[in-house]
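What follows is a set of structures for review.
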Structure I
Amino acid sequence: MAKILEKRLIRPPDVFYFKIDAPQISRKAQPGQFVIIRLHDHGERIPLSLADIDPDEGTISLIVMAVGKTSAEFVRMKAGDEISDLCGPLGQPTHIEKLGKVIVIGGGFGVAPLFPIARAFKAAGNKVVCVMGARSADLLIYEKEMGEVCDEVLVTTDDGSKGVKGVVTVALEQELEKGDTNLVVAVGPAIMMKFVCLTTKNFGVKTMVSLNPIMVDGSGMCGACRVSVGGETRFACTDGPDFDGHLVDWDLLMSRQKMYLGEEKESFEAWKARHPDILTEA
């Protein structure tokens, strides 16, 4: 059992921050890794990236958006409630070293797991620039937090409601043209990471991406999270989640993701009507 110590709404109405009491995991976890949770005995297992790690406090932090059955159940929980099963840390940590200038790129929800990664690169002596993007200003998260660990934060929005109008590759290309970038790290939707890699490849800049295929057991036994990297089959849960983005077969990854989606996503209004009790801070 793992107790929820803190819960707060970070992006209305459906994105929540949870601080979890997990002393054993926090002592071992490193940036870039993830955990798998099961809320109760009859629940499914879902992977969640680590949004923060505090070994001194003995806690880990998770960002949860209510989009499916388990995440909708999770955001109903409150401080003091207990999670039945918490497994981790899982996956390979992000390789951190002093390189010079590192650009970290987060698309939408992907900014949260970049926070401990950016902090670690900064602590290693790098100049860290964050590029974060969303469809509109109200969908941005972790802007303040990233500002605390990065030398510069560049915001892009599709509708121009904040920062640079356009997608993250607009700001990325402007930074790459300066010629001083040594590494790019991207976390977010597969389509975003694909175009980040296409952009950086033109500049010859190494790019690491955190892949998010469907995952079941997290130990490499089920094979659901298999991806093709450099023509070889790899498992995101044990070999990743970080891979060289220039070697990833993005079309295969996205086609596999579509296999698990319905023909049409439910509208938010329909979802909200079915879950009226979720949209609270308590």
Structure II
Amino acid sequence: MFDETSAEAWELRYGVPAPEGLPNLGRALNHRSVRSFSDRDVPEAWVAGLVAAAQSAATSSNLQLWTVVSVQDPARRAVVAELCAGQAQVRQAPWFLCFLADHHRLRRAAAEVGETALGLDYNEFYTMAVVDAALAAERMVCAAEGLGLGVCYIGALRNDVDGVAEVLGLPDGVVGLFGLCLGWPADGFDGAVKPRLPQASVWHRERYDPDAGIGDYDARMAAFYEAQGMKGDVTWSMRSGRRVDEHHLSGRERLLPFLRERGMDRR
């Protein structure tokens, strides 16, 4: 499953043949979101290995400002799923992991040795925690996909930061960032490789090019949308522009007040 060669995946991503000499990148280009899972077990030892992979990711200054909470209890999982916009895959996935920005652990460790850690409320250290968590999660995802597992990130964990804090028992200095569904893809699941922006849009040489634009991306995404049963005349630019207007935050406008109440991102 999901066994395109790197060259085949390249063409699906960009709509053009891969460059001559492209190396075999394993499954790095084959990623897609899996939203339908089988009930096949993923052993806890595998998950322990994936957490070890996550902890092997780079972490700024070795501060390790992240934590992951697995939610396996069916009742608690159901509550978390409702907080995540009722997404079915959150209920269904064999494992659901909540990645957190975590200042609590370091603040407590510092206090135990007489350090105040007063700088933790600066934006820099919130940003550092978000980067740490994202690097850790993606290292986990790469390892999981290498084992043949499927994954789906859940940004909707931020839709109700207060509710998530309550159900996970988060202390001050900790906030839920995103969830991760993990398991074996359901039989017959054949999620498509989603096109990405041209490399010229995201890979600039020497200096940022403000006129790089998006090339043929709207046209390629229109074909993808239609293949997925969506409206191709609503372009990526239109969808994305609407997604980032102030009316589509889905409760996430509460994030900054929450952080400041919890002693994070205050200055």
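Bear in mind that the values in this text are calculations on the coordinates, not laboratory data. Everything numeric here is computed off the predicted structure, so don't read it as measured data. Cβ atoms are built from the backbone, for glycine too; each structure is taken alone.
For this structure, a couple of remarks:
- For helix-only ellipticity at 222 nm (-39500 (n - 2.57) for each DSSP H run of 4 or more, over all residues; to 500) computed as -11500, the structure of I, II it came from: II
- Comparison of I, II - label where FRET efficiency 1/(1 + (r/R0)^6) of positions 111 and 199 (r between Cβ atoms, R0 = 30 Å, to 0.05) is highest: I
- Structure with the greatest value (metric mean count of other Cβ atoms within 10 Å over residues 127-134, set I, II): I
- Origin of the derived value 19.3 (Kirkwood radius over Cα pairs in Å; candidates I, II): I
- Given 16 for relative contact order in percent (Cα under 8 Å, 6 or more apart), calculated: source structure among I, II: I
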